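Right after this note come the structures.
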Structure 1
Amino acid sequence: MLFRNKSDRDLMKLLHNIINHHDKERAMAAKHELYAEWSRRNQLLCAGTDITIAFHDGVLKAFGYGVGDDGITSASKRQVILEHVLEAPIPPVQNVGYTREWGTPNSTKRKTKLLNALKGLISGRERMKSYYQSSYARAIGQWQEDLNYLSARCA
């Protein structure tokens, strides 16, 4: 009930604060309440209710995941975000079809979608010819590092 009046962007900021909170018990309680609100909003979206969609760039971007020169350089920080992508209800992102593609938290469908998303990002950048090749190489290396982490975790 506490999170009903908060925007999805505010909830995402709160999730990132929860990740770093020193009181793990309070953080876990807040995370469960936040996840319950996203689950409620996800159900409303999938039921066809007209709700605000705050994230139009996709799940990874919604959760604050990013690599390369403008992204998160710490592998452990990126991987914590990926853990949340695996375990959290997806907030309203893009549209119903896209949201459903991600499946339920911790499901095989979610794990497969996340692994395929990272593989797609790697493949797309590897094919690009650009003056920014060294920047792309850093991004590809970070995606590959995260893909290896998830592949081992999801095995």
Structure 2
Amino acid sequence: MGEAERLILLLEEKGWRVAVAESCTGGLLCAEFVKVPGASKVLAGGVVAYSRDAKRRLLNAPDALLDQGMASPDIAAAMARGAAALLGADVGIAATGAAGPDAMDCIPPGEVYVGVVWPGGALTEKSVISGSREDVMRGAVEAAIAVALSGLAGQSI
């Protein structure tokens, strides 16, 4: 059983729906969930918010945070909260960072932030992923799922 499938089963067990907000992963995280049969039981949907304006308008990321840079633990948490609110989900998962090959807002390529929010809790994590742009994107998807599993595993409904 893959990690995405484990996460979907965990969400189903808790009766929680999940929404995804993506920047550096460009839709790959949501696609990873959709690959799993039965994902529709828990997946509310996803938003690819690549630009500052999309993060602000669609996900309600505060300008004060965005003024400090497009990727940080606080931005990841705000994106996750925004996706959950927008799509009526219990859980929000977000990934943002610099996929490369160039730095973004002084963030080196491969630096990625994941945010996960759920009723009564939140978790953010920074990952540094080496390799090509595709490697960073794939690594960010894996990191997002791992952080979500870590944060949600001990949570009761």
Structure 3
Amino acid sequence: MIQESRVYAGIGSRETPSAILKIMHQIGESLSSKGWTLRSGGALGADMAFEMGCGRYGAKEIFLAKDATPESMDLAGKFHPRWDYLADYIRKLHGRNAMIVLGKDLKSPVDCVICWTPRAQIVGGTGQSLRIAKEHKIKIYNLYHQEIVNDLLEKLK
């Protein structure tokens, strides 16, 4: 399961609880030490917790809004329920979310997504990434669920 994969998306709400942020940092540290590559978006909260866990030398691909390509925004538009109402910068953020899940070329999906969302709902920018991951049948570990936290921490020992 998780030991076989090599690239993961470490994402989540900016309002992720501090106890979960600590776990995300621990997961980032552990996976980095095992040779995994983090893909994330550089946002405050969950993204930064995973990135800080990777440390200075861990492999990571951090996509920012400015990195979004026209292709990534076209793909993102297919998954957002109100795309036509979004400002250009928000569209770029969602394009970057597509790249986090599917790679810069949109053809190199992560092996899994590790995230936290309120009540495990598909909401916000993280929700956009989760919709794309579900469509591509990518395993999602939402740390909102304590049993998933316990399972991941056990596997990472």
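We did not get these values from a lab; they are worked out from the coordinates using the rules stated. The structure presented is a predicted model; accordingly, all values stated were derived computationally and were not measured. Cβ atoms are built from the backbone, for glycine too; each structure is taken alone.
Observations, loosely collected:
- Computing mean count of other Cβ atoms within 10 Å over residues 71-78 across structures 1, 2, 3 gives 18.2 for structure 3.
- Mean count of other Cβ atoms within 10 Å over residues 7-14 - structure with the largest value, from 1, 2, 3: 3
- Of the structures 1, 2, 3, the one that 48, 38, 31 was derived from, the read-out being Cα extents along the principal axes in Å: 1
- Largest in distance in nm of label points 7 Å out along Cα→Cβ at positions 15 and 111 among the labelled structures 1, 2, 3 is structure 2.
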